[in-house]
Structure P
Amino acid sequence: MQGIKEIFLYREMIISLVRKDLRGRYKGSVLGFLWTFINPLLQLAVYTLVFSVIMRSDIDQFYMFLFVALIPWIFFASCLTTGSFCIIGETSLVSKIYFPREVVPIAYVTSSFVNMLYCFVVVLAMVVVTGRPVNIVAWMFLPIIMLVEYVMALGVALLASSITVYFRDLQHILGIVAMAWQFLTPVIYPLSMVPEEIQPVFLLNPMTPVIIAYRDILYYGVIPQMSTMLHATGFGIVIVVVGWIVFGQLKRRFAEEL
């Protein structure tokens with residue numbers, strides 16, 4: 001609790017780092033912040049071409065089936081891979097100034113989360129435009145699953161960023177891990193396609209209930225099952241607690257290692 005109180009005292013620093021990261025994402029580009037919306041639209045165009053014309057799927061509007069899960073996955077994968085470098089990327093700050101080191105991964109995950117929220121403007125618009133079922137009650141669960149994913153992503157970023165300070169090769173390994181993790185998560189296929197005998201293994205994947213909840217809300221237009229929400233919440237709490245503890249142990253020697 002003392003650590004949480006201290007981080008709250010540094011909330012202005014977190015806000016400053018979030019602004020810095022958001023401004024720096026497309027710094028120097030002609031279209032600048034518009035790329036936040038252009039990127040998901042271009043991805044949607046590609047998936048529409050591939051899965052509606054070339055590799056036709058039996059799933060109705062497969063491009064939307066994929067799109068509503070892909071945006072949350074990109075956020076999580078970014079926190080796992082790029083987030084692992086956030087402490088090293090702020091070497092001058094970490095090695096010279098005292099502040100709770102947790103501020104850095106919190107700021108990175110928050111800026112990535114804000115970017116995902118902007119992308120969801122496109123997602124929600126496409127859900128309406130393409131005629132997917134719109135269930136206002138189901139949409140009320142969207143902030144909850146977003147918060148759960150934020151907590152989960154923060155735990156992963158805390159773990160990855162703290163370990164990477166001591167083991168720099170981890171940031172390269174995590175790129176492969178993220179790719180494998182995506183194929184082991186029902187992002188491009190429904191969980192029903194997984195053989196029943198190994199479905200329990202897939203349910204051990206923390207991102208499985210998160211993706212299922214997003215898809216239930218945005219693609220099927222139904223309220224996520226309570227078991228799915230509890231499953232995702234439980235994973236989120238465990239991961240962030242483990243990440244917080246590991247980060248707290250390893251941060252003591254950050255300045256020396258950097």
Structure Q
Amino acid sequence: MDSRPIGMFDSGFGGLTVARALIDLLPGEDLVYVGDTGRYPYGPQPLDDVRGYAHQITRMLIDEHDVKFIVVACNTAAAAALGELQGAYDVPIVGVIEPGVRATTEVTTSDRVGVIATVGTIASGAYQRTFAESASAVELTCAACPGFVEFVERGETRGDQVRVLAERLLAPVIDAGVDTLLLGCTHYPYLARVISDTVGRDVVLVSSADETAFEVAEELSAMSLQADAGSGPGDRRFISSGDVGWFSDLGRRLLGPELSCAEPVEWSG
């Protein structure tokens with residue numbers, strides 16, 4: 001048994017979908033979540049910059065919080081840096097891209113699938129490569145959705161403005177006739193109703209949050225890193241590089257009562 005916490009990070013609130021899935025699946029595990037709201041959104045930023053952020057947060061989680069496992073709960077950061085992080089640190093590290101791709105290929109019945117994500121994630125080619133390397137020969141349509149993250153970060157998950165934006169940005173996947181749509185950004189599940197109304201209720205939406213949580217559980221078990229299941233609920237710490245009051249208030253609405261407060265962090269350099 002290993003009582004050290006699981007570390008995870010995102011540019012802001014999107015990774016809370018993964019945190020929610022982990023808390024529900026592994027209630028006895030301690031968790032340290034970093035929301036890098038002082039530098040969000042990652043999607044439009046150069047991948048080299050995002051790669052630097054990912055290394056900085058990973059080092060902090062290892063050096064200051066002694067985490068036993070890290071989840072890169074941000075598609076843009078995973079696309080930019082996951083391979084580098086896995087090669088640079090001894091702690092096991094997983095991302096959210098491969099679990100989502102696996103779930104999508106299992107769900108589709110027509111092999112016409114779509115991925116929506118940030119500009120940075122789509123431009124990185126990470127989803128295109130991962131689908132190409134999968135055993136399923138799917139016809140893939142990708143669409144970047146600039147603006148979606150900003151709506152979520154403002155707590156605006158419905159309304160005319162986001163609906164009009166969704167109709168414009170999702171046109172390529174609608175035109176492609178996909179039967180399954182992978183939400184390739186951990187913020188996007190908060191817009192699931194608007195997205196589903198736009199693409200049609202017959203299109204299956206896939207969020208990688210649950211699949212990532214299952215993968216974490218499997219790897220912890222395989223490496224004998226689980227916490228003692230009889231020790232009671234785990235301790236959850238939330239850290240924000242931006243306004244901690246805003247992070248606490250919006251984060252609590254998105255995640256639930258486990259996010260009672262947030263701690264500040266300031267980056268050097």
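Tabulated values for the structure
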item: Computed 3.4 for distance in nm of label points 7 Å out along Cα→Cβ at positions 127 and 175 - originating structure among P, Q; result: P
item: Test item: helix-only ellipticity at 222 nm (-39500 (n - 2.57) for each DSSP H run of 4 or more, over all residues; to 500) calculated as -22000, pick one of P, Q; result: P
item: Structures P, Q, by mean count of other Cβ atoms within 10 Å over residues 103-110: label with the highest value; result: P
item: Structure with the greatest value (metric Cα Rg over 2.2 N^0.38 Å, set P, Q); result: P
item: Read-out Rg/Rh (Cα atoms, Kirkwood Rh), for residues 95-222 alone, computed value 0.96, structure in P, Q; result: Q
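We did not get these values from a lab; they are worked out from the coordinates using the rules stated. Bear in mind the structure is a predicted one, so any value in this text is a computation, not a measurement. Cβ atoms are built from the backbone, for glycine too; each structure is taken alone.
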